[in-house]
1. For relative contact order in percent (Cα under 8 Å, 6 or more apart), which of the structures 1, 2 scores highest?
2. Between 1, 2, which one scores greatest on mean count of other Cβ atoms within 10 Å over residues 13-20?
3. Which one of 1, 2 has distance in nm of label points 7 Å out along Cα→Cβ at positions 45 and 61, as calculated from the coordinates, equal to 1.6?
4. A value of -9500 was derived for helix-only ellipticity at 222 nm (-39500 (n - 2.57) for each DSSP H run of 4 or more, over all residues; to 500); which structure in 1, 2 was it taken from?
5. Here Kirkwood radius over Cα pairs in Å was calculated and came to 17.8; which of the structures 1, 2 was it taken from?
Structure 1
Amino acid sequence: MIKDKKTLKYYLLCDKVALKIPENRYFPRPIIDVIWKYEILLRKTEYYKNTGGHIQKILYVIYRLRMDNLGNKLGIYIKPNCFGPGLSIAHYGSIIVNPKALIGKNCRIHECVTIGSTNGSDTAPVIGDNCFIGSGAKIIGDISIADDVAIGAGAVVVRSVTEKGITIGGVPAKKISSNNSHANVVLATMIIDKPSQSYLE
């Protein structure tokens, strides 16, 4: 969770690496970098929501409106404090994440994904670190997904996945291979945490 400027900078940097934005590009380009722009607005919204204070509350409202406005255009509906650092939204279009969902670091999520609850429940999925979520996947209910799991396109996940480092798919989803998610995600936090990494300079 982002509660200070140092953590905000870290999240922004990890997201930039996860999105494979060139190091020498400092600001999103119009039209081309709309997903990066959305993620920046998301992180700043989280920062101002979590830090409190009168000025922060005003800035939170401003950034939340900007984020929601862009999200409505892109079809991305993510609330603050759901994703850890290193978020990579692969493509925009119909991405819906329940505000109670918790997703770990280095997640790569594709279009037409739903992460939600059922039957009016206030509980939502908890997804581990370094997970890949393929196009059209649905992850529903009071369930948990282990670290390093790849969720195949079109999968419907309604049961917890406790085994780390596997690929699941199908309806309902089940293990289809022992391959982990690392071929499909950027381990941005590991890259940034290396002392020699040039992104830290």
Structure 2
Amino acid sequence: MWQAALLCGIAGYVDALGYVQLGNVFAANMTGNTVLLSIVLAKGEWAHAATYASTLASFFAGALIASLLKRALPQGAWLPLLFQAALLLAAALAPLDAASELALLALGMGLQGAAVTQFAGTSLYTVVITATICRLASGLIDGLWPPPRETSVAPRPAPRLIFAVCWLFYGIGAAVEVLLFGGMRLPLILPAILLALFAGWLALHSAEGFAK
């Protein structure tokens, strides 16, 4: 469970940095960016539209790259995360404008989103929290009011705790960035180091079937 919580915390952290410091654009929340892109297009604000569109394209490119790497190296889910860590370091240290920094961050978030989606048999995306909230609600109802059994096999209990923890850590990650590091770029080094360490751990344990 800690693996999912760590990645969700990083996503919340980077999302908050993008929104607060880089012009109200999310680095991980592509649902929000899609809505904001539609709004500025409807208003004819083309400069803002270009920023949202490039961020969405970068995220999609990252997800494509991670998916290709996973197909080529079934036990190599750690590789996109290591690449993501390098991108965060580049965003922190290179003299970039806001649009370029957002592109790097979104590319990294796309890599993370597609790299690891299974945690102890539970499917979960660590860069988006809406589906996690819905699955938490569904799991709570299943616990309070179990569905009728259609077979003699007992249904597997819904993993409610992991969804609640991930929701919490997504928010904690965002709060940490704003409260402790707001207005600074170098704190991107913190999630980069955490990602690199996690990628190393994942590489060592990939043979045990954690990442699929």
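1. On the way: 1: 15; 2: 35.
Largest one: structure 2.
2. Numbers: 1: 21.4; 2: 24.2.
Structure 2 comes out on top.
3. Details: 1: 1.6; 2: 2.4.
Working through the options, I get structure 1.
4. Working: 1: -9500; 2: -24000.
So the calculation was done on 1.
5. Values: 1: 17.1; 2: 17.8.
Label of the source structure: 2.
Bear in mind these aren't lab numbers, they're just calculated from the coordinates by the rules spelled out. Everything numeric in this text was worked out from a predicted model, so none of it was measured. Cβ atoms are built from the backbone, for glycine too; each structure is taken alone.
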